[in-house]
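Bear in mind that the values in this text are calculations on the coordinates, not laboratory data. Because the structure is predicted, anything quoted here is derived from the model rather than measured. Cβ atoms are built from the backbone, for glycine too; each structure is taken alone.
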Structure I
Amino acid sequence: MNPSLFAKSSHLAIATMMLVIGASTAAAKSTQAVSKAPNIVFFIVDDMFPHHFNFLNPGKKRVLTPNIDRIAREGTVMLNQYTVSPLCTPSRYSCLMGRYPSRATNPWFLQTTQKNVQSYVEFNTHIEKDNQTLPRMLQAGGYITGMAGKNHVIEAKTLKKFENFDDDAKSPENQSKLKANHDHVCQAIREVGFDFADSVYHNNPDFLGLHEVAVHNTDWITEAGIHFIDKGHRSEKPMFLYFATTLPHGPSEGHRAWDANPLISAVGYLDEAPNVQPARHTIPERIAAAGITVNDDTCNLLWLDDSLGALIDKLEDCGELDNTIIYFFNDQWMEAKGTVYQGGVHTPSIVWKKGGFSAGATSTAMVSSVDFAPTILDMAHIPYDSNTFDGESFLPYLDGQEQAPGRVLYFELGYARGVLKDNWKFMSIRYPHGLAEMSLEERTRLLNEWNAERHRKHLKIVTEDPTAPFSHLTAIPGGGHAESISTGKYPGYADPDQLYNIAKDPGELNNLANNPEFQQKTEEMKQELQTYLDTLPGTFEL
């Protein structure tokens, strides 16, 4: 055989073989991309009001939020989404655990519950490293997991204290403390099931220890989210990102939020400002160009929305967006934060994926924050024991299945408990024995200590009247600042038992519990609540 012909034949065979191998590899990668479990981004925001959502106000665009508007338009809005506990910490606990916050076992919760003689749910329900968490279950199922932003739920003990709230954040000692606290919190986050944790606020900005750093830095949080997406993309594993904004929770003033010094963060002063979102100076310009009022509220909302947009853009750049599901959840409704009234617990959410869900633009299924964990695991195709959770998956409803009538939702916070079923809402307010009989001297001491700490941190004072009634959340005269927007504002606020027909009375203004015509319904709903209380630890006597 002619050697040159043999060489040509060999080269042709090799080339053909390489093409086949290349095609097979490409096909394998394509199949892998299709079969890979979906990425999940859980985007949880802090303290939004109804007017912050354009999709709830058709024809009345009051904020410029193109990215939130997009996922609402292309995804499914869960119109009957509720949170179990309308407060930062227990709401987050329910999302990451899929369990009611009163099941917490951390020492602070157990101590305050023992002191109050009944289960007491507030900022004290923390996740510990031995808990079975959603991220830990996702890790075991092959996911890479990450967290950025506000913590306020994962236990991080022995943080370093600051002697003076007004100390210089640039001093080497204080800079070291801020960094050490941040690293300590990140380690605690990793210990509950996250592979990655960065740009974390262990609490709201006012509670980081120094007034100088009590500002928001959304760009810094977004930068960490983008770094995690890079890490997850390179790992070729499906990724779960828990992204918790500090906004629009206060402080909301421009100089401490959207227009603050971009070098200030929870770790002190950065060497370089993050450059991952549109420049801050363009925020009021874009709002004005859209014909919307420019103020700190609208500026903070666009700044938050820019964060979501930056994550979406990064996922798209990495080729991951088409295989990503985005949850957008507001931790509580701000019309009645710190209560289990509708204005606190009813907080519509969004679930987005490319092409949308069979449910369409909206779903009226009754769902709770404890449902997120099983729903996400179902989407990730990770098996689990349903007894692990208090919630249930709402994936069937996203896929178009009708929800059977009669689901009961349960709520708990402070001295309040409640249930919702078929448009009937029952609430029970029970203060432990001793609180009602508290002496004026004790009330004065409690209020003075509370206000002294708030003065030290330059925070607003709710009241200086020691005879003011307690809130549903806090046994301090006048209540705490978190719930001050709703304390005493409802006609039936002080009533021990409350019954409302939310279809006819959505503002919960007419308490029917003492109306003879509704005694049977009151007893029926009270029994529904008792059924839940019987399955939960601690006591709450109806």
Structure II
Amino acid sequence: MNPAVGIDLGTTNTVVAVQTNDRGPEILSIRQPVDARTEFEERPEIKSAVFFESATSAVVGHYAAQRLEGIRSIKSKMGTRWRIRNEHRSPPLLQRKRPSYLTPAYVSAHILKLAFDSVLSKFPEWDGSAVITVPAAFNTDQRADTLKAAEYAGFGDVELMDEPTAAFYAYFDQFRESDEFATDTTVLVFDFGGGTLDVSIIKVRPLPSGVNIDAIGRSRFNDLGGDDIDLDIAVFMLAVWEEASGNSIEQYPNQLRARLYRRFLQISGSYKERVEELLASHSDPDDFFCSEKITDGKDTVEVQLAKTLTRDQYDLLAGRFLDNKREVNIFRPIEQAFSLAAQIEPSFKKTGLDLVLYTGGASQMHGVRSALQAFFAPTLCVPVGDEGNACRTVALGAAAYRYDRVKRQDSVKMSRRTLEAILTRPSPESGYIEIVPVTAFPQNVFQKVNHRFVMEADAVRVRVPLFRGVGIHDHQLSPIKDVVLELPRLVREGTEYELSYRVSQAKTIDLQARFDVEGDPIEVSGSVPLDKDEDDPADVDLFTINK
């Protein structure tokens, strides 16, 4: 049996869903060590953590997340130059190709490899294809890193899908037989997970045999997540411990101080989840409790702390991001999505929303739900799925979409706007030139850029610096990887050339250049590629996982 597979590669949890029939997708349980290294359990999610324990093995999942040496929240590093030295390179006799530095794609590949092996063990006839979700605000570099991680893990055909769209698809799959989408419907999806807050605005239009799903707006930055709330709690509780004990964390060596931070952060995440469950049952918060010795192998500190917060104190501490006067808050991404939707469709207004869907673990916090309902009133705000599946809707939607793509090709049409412009600046003194407009769609043919470029010096290669934003007047443009065009021969200063672009289904960018050289044109192409880091080659071996 060849299942439709959807994977939510999350900051905190990675969830795998499969669908084999018309009854709908199901969550796949993943076998992994949990409390002890040698004791395995099946869990409905993989903790997105990797612990490299030796030169040959790595632990992925719940046990790795409990290790202070474990690498967590690697998703937030995707598409960046983040590197950490690989302390467990293979002995030369093993002749394995493992990088001297661990990259975000390489670490993420171990999480995806556990997902890949788990699907294959239960469905031996699976062809290795899957839909993997990413934040809608992921840029070209971050998407390329995700594809690279999937390649390392052994996947074949991989399609990337924006997480809010996948969450919406899970909702749509529940109500596809109803008349809820019998008329044009505008939906806002608020996806607040452990590491990202993603907002998308989706237009749903009925078709004779199904629906058309068109994302017309999204938030631009994913710089807020439930982890930030955990951090606020951890910082507060560390200060309480310092005052009560008379200690100062600044007095400890760097490694021990780092372990203190990590441990308080772990306890804060568990404390937040526990308190939210108590508040849901109309009970008061219980103790933040820590009684243990923390060591870095050389120095040790004993921590004894029991702190009880009132309901108001907890709300104040956990609700800092509900204040729209703060620079970072949950309303900023919503306003970003509104602004872009109005640029795509000038008639768009907040009052035109028909439905607000929220999903993700942090969206279940009582303060967040109350803030959303107040902000969008009188528009209906409802969760995607039941409370127990809040962290799983994205994977379920991705699997349902993959199943429809294979089995019900005509039932759903989905447009894939880039929803961001790609610009270049030929020199520091020049202005920005739009290469890819914010309204662009993936396509197979190249589209010509309406600008004539000129070589500024003799060269055998041309570097095209790229920036992302919503247009040339965007004061928050951010750089992404440059495209380097290798020329077959020297091209002289003053030579004119034109650029054309193509957007792939994964929303990565291909560029093509045509140089007018004395009646003998030169055509070359390049792309914002999978990172060609020589220390991270495409045929690199992964560590053995969870053996």
Structure III
Amino acid sequence: MSDAQAAAAARAGSPELSAGVAAGRCGPADRASSAAKTPLPAGFGVELDADTKKLSDGSLFGGSPARVLRLTPAGHRALAELQAGPVRSAQAGVLARRLTDAGLAHPVPPSDCASATRAALSVTVIVPVRDRTTMLERCLAALGGEYPVVVVDDGSADPRSVAGVATRHRATLCRRASNGGPAAARNTGLAAVRSELVAFLDSDCVPPPGWIEALAAHLTDPLVGAAAPRVVTPSPAARPTAAARYAAACGSLDLGGRPARVAPGSRVSYVPTAALLVRRAALDGVEADGEVFDPALRYGEDVDLVWRLHEAGWRIRYEPTVQVPHEGPPGWPSVLARRFSYGTSAAPLACRHPANMAPLVLQPWPAAATAALLARKPLLALAAATGGCLDLMALLRRAGIPADGAPAATLTAVTQTWLGVGRYATQFAAPLLAAKLAAPGGRTRAGRFGRRAAAASLLAGPALHAYRQRKPDLDPVRFALAHVADNVCYGAGVWAGCARERTLRPVRPAISWRPLRLSRPPSEGSEPDG
């Protein structure tokens, strides 16, 4: 991508353009300006995100959501310091904070952080379980007794077996008389914990050595409230089934191999509590009626917690270099049932966090071009794309950014809109797509073929795009069929949740009218404007 193309892509991807040293907005939930100006601690390094580009005028393009960040001379000196090594000066620390808040870069804790904090860590591991004693045995054995463990028996049918496993591994046991779900079980465990840090871990996880220390290194930054590893679904060693191979490539809890700041509307919008290290002070700050997790949520309780931590101003880091294996579903019924169950959480989450739950965000120009293409109106699609490109070029020129990459950025925006519409239609309107394939209507053979092609592109496009990204150990046809079934089952769960909650928020698309934002560069030596 050229400098100009990268700059142009900023507007096409719902960006914010800002001027000054790290003047990009840090996100809708960053309500404490003092926190936004708190430097990243000395000794921390930063690495630019893989998608961050340095433009010809010295600006940085990237982040999630995308933006252009323009640097003053002082900002350029601070960036040079960060590229040469860890944070040493206050100016570099402030720039590092803004870069990591915006997703333009990611923090790198000091290399000696994990070993230095091991002896000083005050952490307790909470493991909720309901039966599944074989998995619990593996989980506790992997923990190795390095830290105190609280096992919460959430109404097991055979409580003696669970108690026996906990005793063998010297874990504290809390027994719930009836099953209340993961949220209630974790609340019960928290009542027995007084440590400064809490590690949540599902009983079907087998964590590697050092996982807690590696995540705790991020919490040496006082603004970080939680850190999460990559939760992976390992493929069975002996004759893995197609379902197992699909789950290994597209696990519901696997958020990919790139680090991220976790925030609603960004590339990584949540992290699961299947494996999560959290600061106890952060949990105490988001309690409601004396409970950290919402016991009314059988699914999505971890998303709710992460979003409340974000709204409280805490930073949450996703660290994929730490990988925690999580038991995968054994066959297709389990894979698809799990996706349906996860879908049911969308409606209650939308009632609690309505601003975070739009299933599809459209920008007018790319949406108009995509709709015209699906309707087989190429001239209308070209006109809409041209209008979007001209609008983008005008915005970029007013911001003082080269605009010659606008055509390529417009094409990218239309492509991403088409993929988004395909995912949305597959999840929430699969019967309509199937009907268009079976009985497309139209008076001519060419018209019927065109309608079928449009419907097929919406079904197959996102699946083939995912195949190219994930590179699964599965052939394209079976992967595409599984991906479509995955989306359909998730969407069915969303509809079921909507019916129970009597709301359509989780299926209601949103239109983005985000304006161009500019701020004046700060003067030399002044505090950067946030």
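Kindly point out which one of I, II, III the value 24.4, 76 was derived from, the read-out being Rg and Dmax of the Cα atoms in Å.
Numbers: I: 25.5, 111; II: 24.6, 80; III: 24.4, 76.
Only one of I, II, III returns 24.4, 76 for Rg and Dmax of the Cα atoms in Å, namely III.
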Exercise for the section: Given a value of -11000 for helix-only ellipticity at 222 nm (-39500 (n - 2.57) for each DSSP H run of 4 or more, over all residues; to 500), point me to the structure among I, II, III it was derived from. Expected result: I
Handout entry: Value 5.9, calculated as distance in nm of label points 7 Å out along Cα→Cβ at positions 111 and 455, assigned to which of I, II, III
Key = III
